[in-house]
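In the part that follows, the structures are each spelled out as structure tokens.
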Structure I
Amino acid sequence: MAKPERPARGATIVDVAARAGVSSMTVSRVINGRAGVSAQARAVVEEAIKALAYTPNVAARSLVTSSELRIGVIYSNPSAAFMSEFLTGVFEEASACSARLVLLKGEGGRAPSAAALEDWIESGISGVLLAPPLGEAPDVLRVLRARGCVMAAVGAYQSPDTICVRIDDRAAAYQMTGLLLDMGHRRLGFILGNPDQAASAERMAGFYAAVRERGGVEVQVAQGDFTYMSGLAAAEQLLGAASPPTAIFASNDDMAAAVVSVAHRRHLDVPAELTVVGFDDTTAAQTLWPPLTTVHQPVRDLAAEALNLLVAQIAAGARRSRVPRERILEHRIVQRQSIGAPSSSST
């Protein structure tokens, strides 16, 4: 009899979803016996669970036999679309591993104060999940480390005491920039993200790596901070130049949506006169007109995997070295109607 295909680190809900070709949310629904899953999808998920020898809830159930598993989630991301995807992934995985969530939100896009963090930790937290950009917020990490909190972060880069789950931002930006260059664009605009986040620097590095390979490319850069308002200012700067770009790559979808808005206000046709691409593939990218070509990062799966590894680390106790410290999930380029070759009048 064939042995189950067990990943070396032990299968997770994300592994099951990838093998079955469904979302982590669908896997969670099957695990918990919920409605909303077709018989065919349920059969595929159950086969993937069997093939990978995935045992849901083992770590969490071993914990809840003696005490309640309380996972603290801290967030302050200004992108409502991103946070909707993030929290959906967190809620689904929390249900799958029988964890209670205790949320703490930083107001106005800022990190929670030290006093708020201390009070929140005192309420009783088994571990902490950090939404971007808080996985790289020094003041937040200082408090959590001082209190010995077990931590996992989405979108953050390698840290000795935090589990980090992300995509390869540099490779994703490189691929997107290559797509623009392949379509014939040689005047490119790039809108940077929050300068305090490593992902912003990685996306910029990927952009410049692709540009340097081709040569003969005119680059204009504007600073943003991942908010729609910063995208408006950056778009005005780029499109107001004497020789404006024929394509603008914004470091997230919120800023890309702002570019499209400014283009419409300036009576520029997207994509006939201006190509616009983004990053994240949030609902904003799909509902915008024209729909946005963007980098898809699986935000729900990133959140679910981070929570899954956090629970495993809590359960491991002194044997925490056995839990992966970093996990990189796959991204992909999603092409929609916001992209086209540069017009003959603009080249």
Structure II
Amino acid sequence: MIGTPNARPPRRGFTLIELLVVIAIIAVLIGLLLPAVQKVREAAARMKCSNNLKQWALACHNYQSSNNTFPRLHNDARRVGWMVAVLPFTEQEAINNLIRQGGTAASVDGTTAFAAGPADAWNTNYRPWMQDMSIRVCPSDPQAGQGGGTTYFTRNSSYRASLGDYSGDFGRTDYQPNFRGAFREERGLTFADFTDGTSNTLLLGEVAICAAGDTQNAKTSLCLNASTPAGALAAVDTANRRKLRNPGADWSGRRWNDAIPVYSGFHSATAPNTPSCLGWGSSDTNAPLLSLGSYHSGGAMVALGDGSVRFLADSIDAGNGTIAIWDLKSGKSPYGVIGAMGTVQGGETESFGG
């Protein structure tokens, strides 16, 4: 038998079917791996968020140690908020030094000279107000990386002070705020004021930051002309529960340095991730009802009066949602467990666990 000299055995490549099977297996493996990676990433972000909130809570406690009271909202003519007051206790020396020293270095344009001490909270030419601080934002929030500019929409913060279950209007003498939470306009509280117990009382909490111009996001924007939790819920579009029926305000998570409640606080009248609203009008002083919120699954982070940090679930009892947030000024909260946790002196026995 005559063979072919130097003949090589034929090479066998992948058939189309085999190639498709391999691709399908790889796709399945990637599909199984991605959720695990996302879970690990979110767990890390949630831990970072918890650490951030812990730092702010400890800063409030260190402020109390130095001043014998917790910080107040600091609502004066310049509207400089509580976060600015506790800056010396958050290792933000550079920003705090700029505030103390003033001069041209404290201005964004580099030419305007500021006096020592904080400028008006709305002054966007004041460099300390425009500085990034990683501890101000939750890494899970899509807006967390949007800081660093010179506009109104770049001074983001995920963390707010607990105002309790009562709201009011800074522009009207007949509806002045009578906050029942850990932060007040008129004075800072002492440990003796926490008669419901610091371990049962909210101190700080997380809010979801609203994207600039996103005025119909049910999680982050404020609906207009709703004075009760039920009214805020009714403002949600029934065809799309992520959207408000009408445009509202995109102030959530803005102006970290501003003392006005819509920028500096939250109320304990609603469960986390429920809509926020303004009682009337469209001014940032108009009796806001401000909910906790986050991009963590199922709830939001909070710090209690004893400095501990917990996760507050969306399913927490929020009591009677038909009562206007400016109707109750004393006694137990009508807003269930979260209302009881928000009041400092409400006489409630509810603990964090309900």
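Computed from the coordinates by the stated procedures, all read-outs in this text should not be read as laboratory data. Only a predicted model underlies this, so the values are computations on that prediction, with no experimental measurement involved. Cβ atoms are built from the backbone, for glycine too; each structure is taken alone.
Values as computed for the structure displayed
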| quantity | calculated |
| --- | --- |
| Which of I, II yields -13500 [helix-only ellipticity at 222 nm (-39500 (n - 2.57) for each DSSP H run of 4 or more, over all residues; to 500), calculated] | I |
| Structure from which 21.9 was derived, mean count of other Cβ atoms within 10 Å over residues 70-77, options I, II | I |
| Structure from which 43, 32, 14 was derived, Cα extents along the principal axes in Å, for residues 166-221 alone, options I, II | II |
| Cα Rg over 2.2 N^0.38 Å - highest-scoring structure of I, II | II |
